[in-house]
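Please treat every number below as a calculation from the coordinates, not as lab data. Keep in mind it's a predicted model, so treat the numbers as computed, not measured.
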Structure 1
Amino acid sequence: MESNKRSHETKRGRLEQGRQIVHLDLDSFFVSVERLRDSRLQGKPVIVGGMSERGVVASCSYEARHYGVHSAMPVRMARQLCPEAVVVRGDMELYSHYSHMVTEIIAEEAPVYEKSSIDEHYLDVTGMDRFFGTLKWSRELKKRIVRETGLPISFGLSVNKTVSKIATGEAKPNGELMIPAGGVTPFLAPLSIRKIPMIGNKTYRLLRSMGISTIGTLQQIPPEMLEKVLGKNGLTLWKKARGIDNSPVMDEYRKKSVGTERTFDRDATDARFLVQVLAGMVEKTAWELRKQGKMTSCVTVKIRYSDFKTYTLQKRIPYTSFDHILLDTAKELFHKLYRRRILVRLIGVRFTHLVQGVPQLNLFEDTSEMIRLYLAIDRIRKKYGFKAVGKTMGRMN
């Protein structure tokens, strides 16, 4: 039965040979933006992160990485490893601006694209080779992004999202790498298992304890053994090690948003009450974002009056998933939409333009207490549910 499973997966893998997936990744994105702002940072070890004692490295230059500095490391430790590093407090508004610039260029050129994070995109360019070659097209797109934004960017081109992402990692910095269908397995085999996107520290340690260090070794492990040790993730991991990934590139128009609406039993006019309801919805929806490891850059507020006329207003913001930032925007939109003395039947809020991201990246300021508050509340909610704890920041304003 297991041999049939492997045969089935092999056949599915063959189906991918006609796909052409590009993965684009901006090199040391936050650092690159800071270097555009201040050319004196060129060639120097640069660390972008929080400036407080509890600050964390959000991004670092390749010069800083040479000293062992890496993302998510405490800034204090990074300073010890690289005393000559220039530490810059991050500016999420500026990074979001450049991220949108890159996305707009890609949207003009690519038939189907998926923005997977603030600095990464997947493009499905299948079939374009009939006209001018996917590698040439990808190179031209890269040149345009560099020319119009000034940001260095790398890309990988292969048969699926997993292999193209790994290829990008091998191409960095400011490089390109194409892996044809017939070269996927030999390309992956010598690489460390850490190169597989889904492998975290816990899984890595478990696999190393089993004597598995390279993707090639992982390719030879029976899938039933990995499934027994890691559950369903084990089978997914086995597929990725063999370069099998059938996940589609989800274009921006089909990507999910998160939001909620409330229709009142009795139409309401009390603005104070409506803002309180809105605050509760923002808090719960922002929690859903953080649970999914996502951030939003667009807030939409909706109001339907008793005559069933419906109005919506939206605003683009720097990427975030924190309640207090989202609530300020939601309240601003609400007050622009709200008409006094007219009964409100429904109110809603929705977050769109979602990307994967660590919410701490939003708080480069010296606000370690706020970060600790969110972490503590989220831990309690994960264990006991959303209603176990609540915040009231700004609800009544």
Structure 2
Amino acid sequence: MRIDYKLEDKFDFGLFVPSFVLICIGLMAIYSSTLNNPSAGNNFEKQLIWAAVALIIFFITYFLPTNSFRYAAIPLYVFSLMLLVVVLVAGKQVSGAKSWFDIGPFGFQPSELTKIGTILGLSFYLSRRNANIDSFVDILIAIFIGFIPVGLILLEPDLGTAIVFGGMILALIFWKGISLFSLFIVLSPGFVAVSTLFGVYYFIAALIIIAVTLFLFKKNIFFSGSIFALNLGAGFLVDYAYSILSPHQQRRIQSFLDPMADPLGSGYNAIQAKVAIGSGGFLGKGFLSGNQTQLQYIPEQWTDFIYCVIGEEFGFIGSVVIVALFLFLFLRLLKIASIAKDEFMSLVLIGILAVYFIHFLINIGMTIGIFPVIGIPLPFVSYGGSSLLVNIFMLGIAANIYRTRKSYA
């Protein structure tokens, strides 16, 4: 009994078990979705190898000195930015984005490693002794640190990954303790920009909301006017930003606004994914028995649309199990972050939680049709070696922080 207590005190099963179960479910779904697809016949074997490697990486990361993450923060951040620059020059173009390196039979996406580099680098900056997140200069520098990789990723272009970074940056700034008004300044341009995509009336409504909110904050008129002008500019910049997106990304946004606008093109995946999930019913059609899955109605469903494979074959129950496992993992990460006494470690945990949560939210959202299809994998479940390794590496960092949490109390 005493040994069990010591083991649980040093090793957080609440992090490891749900992640391991998600990996196993993902392997089952990858096997099923590639079974009748000759071009992806060895994807299951590849993912199995990556899963074995990932477990090794997890335990290596778990036993590293915890302070090594602090020392590696700036070097890893700079190195990851260099990789993003190199991939723009010498990377392989996949699905319209130049974001991959080929390493023998495997591929590697530098933006995955950059997630860790940015989390560590931004956490290091925000946790320095004299940091003041309500200082305009500190907010500006923090956003600059976070949005350098975002800019490079948009050049690939990879809108989905850029959105993940944006959400992660906001989560770190919020956890640092930014005031409500400062958070409003950071978020409001994005709110106006997204509203503009739905048309001029939504744009006007968003500006009215911004104006009323500024009035309620009761700041001086010059400062409030500047913030309003910033939001107005964000709305007008949407057309330009939309114009520089690749054609397939534009079509995805159009299909999100109206999936039936191109049901056989950009809206096809979203429509078929909803059909697959809906046809699964309560208990599902059974493993290897999904019509949409086995007849390959959804292209490359083992990656971004793997949740529809689970929904069709394991039904509502299987879908809920996936959501429950993720929610348990999220709550565990949040609890460890809230009890961590070292600010750097706490911020790192929130950054990891944000990356997992945004991937989870957007992936499932685009599968059931409430978010646009922007190419976001489901952590631990979707096929992809670099994604799995980075997700496990981040989980290892979280487990490491839990292991040494009392040393920093």
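For this structure, a couple of remarks:
- Among 1, 2, structure where helix-only ellipticity at 222 nm (-39500 (n - 2.57) for each DSSP H run of 4 or more, over all residues; to 500) as derived comes to -24500: 2
- Looking across 1, 2, the calculation of relative contact order in percent (Cα under 8 Å, 6 or more apart) that yields 26 traces back to 2.
- Comparison of 1, 2 by Kirkwood radius over Cα pairs in Å - largest value held by: 1
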